[in-house]
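In structure tokens below, several structures.
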Structure P
């Protein structure tokens, strides 16, 4: 299937841009967009409706442009930071729908919040985007499998490149746990030739 087959809704495109702008400023975002002639973003988000209009190809190109402008190491670090910034905008847009902002959820034990939150978060992507996420758990680990991933769409790399997703999950865990830090690492990636992208999360916080 072509890249144009799969899309994000405008609302999620806007969240990505807001996260990037918080990290590199509006001028930086404009430079990243112009580098790849990403007209879908440069023209501004279309009316926020149910349709999905931001192609996976565009989302992937955005990440590549970030690395091209700031260098591989710098671009990847910025993508993690942007992913973390995206979480609060996503929470504002979708938190109530997911039930994550309700007091009853906030008072649950941490293990229950991790289990419930991971599945609710995955369902958000599965229901409202063309991204496909599968969550698996062991006693000590959560595996966040992205089976159809926009961040590395049609990319080839020697190492995982879905740093924005890793940053997003880092911040989600920080918020869910009221300030604890977890080990979050992308251990498999389509861009590297793996069957799917996998972000591995250790349930035991580091701090």
Structure Q
């Protein structure tokens, strides 16, 4: 089995593409050469992944197997997207962020140093399906720098998750999350602040005193 790499792909030095993958697939309604796909240096795209033309991806990009990335995505450096995750159109992902396996997002803005756990779903349409104005309504969520989102969480349209906050596993986030907060539940509610977290085993006085969070604390 071979890769299918279209002519409108600019591939950085040292980036590996494991077969079978499709790289630079044309979005519906576009012609050959109309959309460009840029992928930076020293990345690794694993088997059965499809990345459409019309996106820009930075250096040291990694995917798991079976990843789908549509057009109009902007992805920074040192980003990983886990196995079977789907990035529909219009996402922005900052440097050093990780999107774990089986995630779904569309029109979402992700900051730097963000962790998105497995099976997290971002929604962007409050009245599916077929609303003619959904793109200009609430849109996708905004996730600020250093946020951690636990596995199996659902993030509703248009919410903002504040810098350095933590979303507990299985939460349903229906409204904005303040910075430095811990939220959990359905609907998710603030239960404490990040500074009130403890390390159960006593390895640290409290969690997130290690890099990159320790760097953030000194700024």
Note: relative contact order in percent (Cα under 8 Å, 6 or more apart) at 21, derived from one of structures P, Q, originates from structure P
Name the one structure among P, Q that Kirkwood radius over Cα pairs in Å of 18.1 was derived from.
Q
When mean count of other Cβ atoms within 10 Å over residues 130-137 is calculated for each of the structures P, Q, which structure yields the highest value?
P
Out of P, Q, which has the highest value for mean count of other Cβ atoms within 10 Å over residues 138-145?
Q
Value 16.1, calculated as mean count of other Cβ atoms within 10 Å over residues 66-73, assigned to which of P, Q
P
Given that distance in nm of label points 7 Å out along Cα→Cβ at positions 34 and 90, derived from a single structure, equals 1.9, which label among P, Q identifies that structure?
Q
Which structure, out of P, Q, was helix-only ellipticity at 222 nm (-39500 (n - 2.57) for each DSSP H run of 4 or more, over all residues; to 500) calculated from, if the result is -17500?
P
Comparing FRET efficiency 1/(1 + (r/R0)^6) of positions 18 and 170 (r between Cβ atoms, R0 = 30 Å, to 0.05) across structures P, Q, the largest value goes to P
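Read-outs: derived from the displayed coordinates by stated rules, not from any lab. The shown structure was predicted, so the numbers you read here are calculated from the model rather than taken from an experiment. Cβ atoms are built from the backbone, for glycine too; each structure is taken alone.
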